[in-house]
Structures are given as structure tokens and as C-alpha cells.
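Please find the structures below.
Read the figures in this text as sums done on the coordinates, not as results from a lab. The model shown is predicted, which means the values in this text are computed figures rather than measured ones. Cβ atoms are built from the backbone, for glycine too; each structure is taken alone.
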Structure P
Amino acid sequence: MNFTLCNAALDVLQCANPIKKASRTRIHMQNWRDGTITHIGLAPDIPARPARPDKPELRRPNNMPKRRKAGSDKSKIALLHAIAHIELNAIDLAWDIMARFAHYSDQNQSQDQTNSFTLPRAFFDDWIKVADDEAKHFLMLVERLNDFGASYGDLPAHDGLWESSQKTAHDFAARLAIVPMVLEARGLDVTPNMIVMMNKQNDDKTANMLQIIHDDEVTHVRAGTRWFESWCDYHDLNIEEKWQDLVRTYFGTPLKRPFNHPSRAEAGMIRDWYEPLADISADIILTEETTPQD
């Protein structure tokens, strides 16, 4: 039997070791790119939760430790650890969307489904690239944590990102609306200020890593936007209205300001989509205390 993309997804999702999870992702990406993996396949037994190591301890967001003083090594470790946790979850989220919605692949459509919505290979090209980027980011961040004598798992983390995936597990459009177009788009808003903060601390290595992450995340949000638009176009739905409806349903809370409008625009997000869902506070300049929202 051929090893399929869904087999690769399950291989990663069922791997508890974070370094192996990232490394396997990068290997599967190369195998997809060079044609060793060609078939999408199906994954009937997708785990509700990916395998995870014993550490970090997962807590509710309101039970997380308070932020440390900005500029200290402990503060930097906490920031890097929080971002690494986001990137690890993002690896699994990318594989999960490929496997969970593989039945939409045009390879898996039977003749009596010719009028159904389908996903071409380009969709899976996009999302395996997302998975590979997130793996690259995670490994970079682990290396940087090691530079400070720390490791992933040393600090607690919260589980909000995967909770969002569980809420949208049954709905392809909702998954796109919430994960790339809300949660990853939030990363575009907060990362530039982190880069400024690292430059002020003369930490070029961390600043450069964060710039790589930001630039890659623009392409991830763009992929989410592009395939959400494709789904809406097929179903003859108003993109703005459908996205706002899904965000209200599955995200619930107002979107946080300030917004990074230029990066969001580069990612294909239109200001009229997200501004009406924002909190009522005016845009403010992010402070050095800002940490990512995962």
C-alpha cells in the first residue's frame, strides 16, 4: 500500500515527542515535494487530540503565571516558550486540517459526487507548507531557548489553540475562519512589536527569528483566506458576512486591537471584514509587555 499524505498526518499527530514531531513533518514535506508521497488518502481515525509530552503542563488561560518584567532573561524565556508552544500546536493544526477534510480532495471524489465542493492538490500543497514552516519555527525557537539554558516544557502553557480546533472539527469553513483568519492573523498584529523589543535589547538573533515567523505567517493567513473564499464562492455566499457569522459563533469574544493592517492586507484580509468584530477600545501602541495570544 502506498504511504499517503493522511498516513503522514497520522504519523505526526500520534507522535508525542515535540522534536520528532517537527522533524517528521519536515521529512514528510520533502517526500511530498519530491513525489515520494503522491496520494492524499483518507484518515478515518483522526485523534481528537494530538499526542503530547508530559511537559509542559497545560492550564486554563486564567491560571497562567503573570508576565515577568520586560527585558529580563526570564521574560524572554517565557516569551520564546509561549511562541514555541503556539508553533507546536500549529504543526498539528496543519496536519489535522489536511487529514480531517481529506474527503474533499478531488482524488477522493466518486463520479456521483462530481457536483460537490472539492479541494485540488494546491490546497494540500499550501497546508503541508504551513506544517513545514511551523516545524521550522518550532525547531528555531527550541534552539534559542537552549541558548538561554531553557527547554520547551520548562514552563506551563495553555490549551486555547487546540480548543478552537476541537470546536471547528466538523466544519471546514469554520476551521479556516478561526484558525488562520483569527488566531494566526493575531500573530501578525503582535509580532512586529516583539521584533522592536528585541532590537532595543540588541538581540538580533531573536529579532531575525521573529521576522521569519511573521513573514511566513502572512502566507499562512493568505492560504486560509484564499481557501475560505473558494469555499464561499462555490456555495454562493457573501465572504464577509459568512466569515463574521462564523467568528461570532465559534470565537465569541471581540477581536483585539491594535491591528497590523498592512500585514493583514498582504494576507488577503479586508479591513471591513474584521473591524466590525473588534473591541470598542481605540487602537493603541503595543507595549513591551505584549505577549502572543494563542
Structure Q
Amino acid sequence: MQTKKPLISYVVKTQYVINNVGLKTLYLKVFTDENIVNARNKAFEYYKTAIHVLESEGEITKDANSEKITYKNPENYDQGIGIYLRINEDVNKFGIADKAETKYMIEAHYNLSHREARSMKVGNETERKYFELLKLKFEQDQNNKIPFSARRLGLLAELNRIKSTSFEKIDFVDYRDREESVEQLLESTCAFLNTNGGTIIFGQNPSMDDDKDLHNIFGNAFIIEKLLTTSFPKEKQHFTFNKRNLLGYQFLEITINKNETDCFYGGHFYYRCAVGNILDIDRNCL
């Protein structure tokens, strides 16, 4: 038995897509839920996420002064990303008269003409009327969960950026074996100082998935900082220590800048490459 749709749904319009036979259609993501407020929140989260992703890829830019929005490849979009209220059945009551499949724009991420701005104002007013009709609470800050979602997306992007950084520029020390971890930490520090600098993620493995803080990373941060600055006293100005917590994954981020003179650890010269730390036999201090 088919379940009846709720009276309204939400539609996010993104970009044109081309199928295998070359047919070009505008992609519309529909959010339908018996809990209309839930559908709305999900639609706005998707809308904000789409904008964030395209901005991070350089597909969308926004002038800080004029607020003008520019799409790098406008031919791929129907003006830009938008979100619509969709009516799912004919309505003719309480001063509302709509046909099924009618859509009202309620927000858009592109430069609106005066006509479009008026249409969006009508869309916002219509949405409010439907919430009143359905006896749903419509708050002015209905999207107050979205900034958190955007922040979460930003943190996730940062987490993925760290995980995808070239091994030549990053090393992960998970601290499960204290003695081995300290040895790896000091070797990598020496290698980064001798090459082009880099970052050590202390307290996480390359998958960045330890959210239990089993090793009390923050509690050991002072000890780790002291260890590096005493092991490389002349190079301590090249170190930056930062306690991080990305989506519950805690770690100490150690940024190391390149040193102008050769550095040695345990009488050995290390340098960094795509496979990790390399011991340079020819430059060892014997």
C-alpha cells in the first residue's frame, strides 16, 4: 500500500547532469518526510553542503565587498543553487489555492533579479502559511541547526585534508607503543627539519579514527613539547604545537619548518620523502 505524501516537500536544485545517452537534465534532490520540519532541516543542510563543496572546489566565488556570487562554469547551472517548497496535492482552503507540483523558491545562492527577489518573498510567505495550516511551529531562525552542520562539514573537510596529505609532508604517530612512538617522533622531526618541513599528527594513525583518547594525548602534550625542544634545542623556534579536536578525534599537531643547517638525531642524518624517513648513510656523523 502506497503511503500518502505529506502536504509539502522540499526540493534542492543544484546543477545539470548528462546521462549515458546525452540527455541533459537539471538535478533536483527531493526531501519528503512525514515530519515536515525534519524534511526542511535536511533540505537546508544539503543545500548548504552543496554550496560549501562548490566553494571549496573553486566553482563558486563571492565578492566580500559587493556580495556578488560568481559561478566558474555557469552553463552547468540554471542560474545557481536554489531551494524550493513543493506542494504535493491540490489545496484550496484557508486562503490558500495551489495545484499539486507547484514550487515556490524560498532561498537561492545566486544574484537575484528584482523579480526573483519578489518571487522568493512570496515563497517565504507561502511557506509560513502552510506551516500555520499544518499547525507547525515556524521560527524565524528555523535554520539554526545549519551553522552547526556547516561547521561540522568544515571540520570534516579539515579531517579529510589531513588524511589525504602527502606522506612526504605528514607523519602519524599513534603513541600505542611509547618507546617506538617516541623514536618515530624524533626521527620524523629530524627528517622534516632537513627537508622542506612538515606536520606530525601525534596521537592518531593515518586513518584518524581513534576517538577514545586512550593515550591521554592532551595530558602528554607538555611532555612531548619538552621532549622535542630539548632534543633539538637550536631548532625549537621551528616548532609549533597545537592541541586539536576534530569531531572527537584528539591529537597534537606539530608543525615543523625547514632548518637552514643540517640536523642530526642520535648521530644520524634523516630526510623525508614520499615513503617516510630515510637515513642518509653518506651524511651520518660517525
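Structural remarks
- Highest-scoring entry among P, Q, by percent of Cα pairs over 33 Å apart, is Q.
- Identity of the structure behind 13 (criterion: relative contact order in percent (Cα under 8 Å, 6 or more apart), calculated), options P, Q: Q
- Here mean count of other Cβ atoms within 10 Å over residues 161-168 is compared for structures P, Q. The highest value is that of P.
- Among P, Q, structure where helix-only ellipticity at 222 nm (-39500 (n - 2.57) for each DSSP H run of 4 or more, over all residues; to 500) as derived comes to -11000: Q
- Which of P, Q yields 24.0 [mean count of other Cβ atoms within 10 Å over residues 185-192, calculated]: Q
- Among P, Q, structure where FRET efficiency 1/(1 + (r/R0)^6) of positions 73 and 137 (r between Cβ atoms, R0 = 30 Å, to 0.05) as derived comes to 0.90: P
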